[in-house]
1. Here distance in nm of label points 7 Å out along Cα→Cβ at positions 29 and 101 was calculated and came to 5.4; which of the structures I, II was it taken from?
2. Between structures I, II, where is relative contact order in percent (Cα under 8 Å, 6 or more apart) highest?
3. Assuming 0.00 is FRET efficiency 1/(1 + (r/R0)^6) of positions 61 and 109 (r between Cβ atoms, R0 = 30 Å, to 0.05) as calculated from a single structure, say which of I, II it is.
4. Work out percent of Cα pairs over 28 Å apart for each of structures I, II, then name the structure with the largest result.
5. For which of the structures I, II does the calculation of helix-only ellipticity at 222 nm (-39500 (n - 2.57) for each DSSP H run of 4 or more, over all residues; to 500) return -23500?
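Every number here is computed from the coordinates shown, using simple stated rules; none is lab data. Values in this document were obtained by computation on a predicted structure and should not be read as measured data. Cβ atoms are built from the backbone, for glycine too; each structure is taken alone.
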Structure I
Amino acid sequence: MPTYRAGSYHHKMDFMLHSLTIIAWFNMPYVCWNIFTQWSAEKTTTRDSELFVLLAVAILVTIVTLVVIIVRILRVRAKRRILQDELLSINSCAILWLAVVVAHFRALEAIGADPDDMRLDSYQNYTQELAKQARSLCSHLRQIYEWVDRGPTLPGALPKG
């Protein structure tokens with residue numbers, strides 16, 4: 001039975017792009033090999049030192065390029081993990097924004113918003129009440145689902161149970 005895995009598209013795209021990068025990199029050792037064979041064939045000519053310097057530069061560029069590719073692949077992989085599984089995942093963002101909305105309505109309720117439409121004449125003390133909700137959320141992070149579930153009494157909300 002197929003299952004949904006968040007980020008699988010991103011993983012496949014990264015795999016394809018990294019594969020193409022590595023395939024393109026294989027041209028560099030090939031160029032080094034061609035320069036080496038040409039240098040070894042012309043050891044007694046005046047071009048010997050020029051080819052040796054060119055070979056040294058080509059090998060250095062090849063190695064540095066490979067290191068850069070590997071480091072970038074590892075960095076992209078780490079960022080993708082954060083994006084699909086950790087704090088930046090869609091699920092985490094949805095829970096966070098739900099907590100923000102609940103905190104907002106609780107703060108409105110605490111400063112006396114009209115329960116029918118949650119409107120106020122003045123937002124005086126709103127920031128302080130919102131800060132109280134933020135502190136409450138921080139102290140209940142491990143029970144965030146329960147904290148959100150105890151949401152404000154919203155107009156038109158169904159009774160729990």
Structure II
Amino acid sequence: MTRLMRDSTTIKDIPIQGTELVAGYVNGDYIASEEEFARFRGIPHVHIDVFASAPDEAGVLDFETGNPRNPGMCAEWAKKRNELHPGYPAVIYCDRSHLTPVFNAMKAAGLRIEKDFRLWIATLDGTKTVPDMTGVTAVQFAGASMTGGHYDESIVYDDSWHPHITHK
């Protein structure tokens with residue numbers, strides 16, 4: 001089964017209807033507050049780190065040009081995240097052009113796909129899969145120009161990542 005995840009630099013712009021997971025930032029210019037996340041009651045929350053400084057708070061590291069500065073930081077962050085939160089491996093968000101540098105850094109650090117890290121890959125062109133889906137937790141396929149709103153959409157392929165929660 002797949003689920004639809006939405007994220008935005010302004011979390012209040014994400015529609016609740018149809019959102020099965022919601023993602024927001026724990027640091028950087030677009031921090032999502034607990035109050036903003038609270039709007040999504042019963043919907044799993046995904047926390048994103050842009051500085052590679054919050055492996056205790058975030059399960060995803062956003063690796064794009066400018067944050068963090070180099071792919072080696074991804075490996076160090078993943079090690080710290082896995083040490084602090086054993087269970088589901090650290091997730092690295094990146095676009096297809098950053099996959100090779102990420103894989104090279106992870107391999108150099110002795111980290112293995114699926115066991116030590118997983119991927120959330122951005123395509124943003126409507127492509128919902130990549131040729132090799134090994135270790136791919138999610139694919140971000142649509143940006144604002146495709147969603148019609150100020151948010152992106154991703155297909156989550158791993159049901160064990162942030163399973164559905166219920167509040168009593």
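1. Details: I: 5.4; II: 1.9.
Of the structures listed, the value fits I.
2. The structure with the largest value is II.
3. Numbers: I: 0.00; II: 1.00.
The read-out was computed on structure I.
4. Working: I: 57; II: 14.
When percent of Cα pairs over 28 Å apart is computed for each of I, II, structure I gives the biggest number.
5. Values: I: -23500; II: -5500.
Answer by label: I.
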